[in-house]
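Visitor: Just below sit the structures, each encoded as structure tokens.
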Structure 1
């Protein structure tokens, strides 16, 4: 019997300041890529944190904000 996949996954974020500081987050599996501005104690300032590894994310249809009458 196969084990079902989890709905959440652990993601490692790495500081863009190249200090080697990293943070881990538990996020929903189909959430888009995570980029956060968080505090980096090694750089002693806020920095951009980006995902370390690429995840397979399903394509999202572009949102249409034009309100047309549906035919």
Structure 2
């Protein structure tokens, strides 16, 4: 969870900086920087959970010998 929170903070700063550079608007930058990283972080968290399940599932697979 700490990884997700630090990712969110980093993403917020990047989103704010890029949006401010493009628009020059603190209000627009703040709004976009608040919404976009939050949505992305939820997606990142879900992606990590799914990926962990996938990785755990790989260890349970039984390799079958190839037939000639």
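Visitor: Say we calculate Cα Rg over 2.2 N^0.38 Å for every structure; which of 1, 2 gives the highest result?
Guide: Numbers: 1: 1.57; 2: 1.78.
Once Cα Rg over 2.2 N^0.38 Å is worked out for each structure, 2 has the highest.
Visitor: So helix-only ellipticity at 222 nm (-39500 (n - 2.57) for each DSSP H run of 4 or more, over all residues; to 500), computed for just one structure, reads 0; which one of 1, 2 is that? Working shown, then result.
Guide: Values: 1: 0; 2: -29000.
Computed on structure 1.
Visitor: Next up: Upon calculation of mean count of other Cβ atoms within 10 Å over residues 2-9 from the atomic coordinates, which of the structures 1, 2 produces 11.5? Mind dumping the intermediate values first?
Guide: Working: 1: 8.4; 2: 11.5.
It was calculated from structure 2.
The numbers here are math on the coordinates, done by the rules we state, and not lab data. Here the structure is a predicted model, which is why all the values come from computation and not from measurement. Cβ atoms are built from the backbone, for glycine too; each structure is taken alone.
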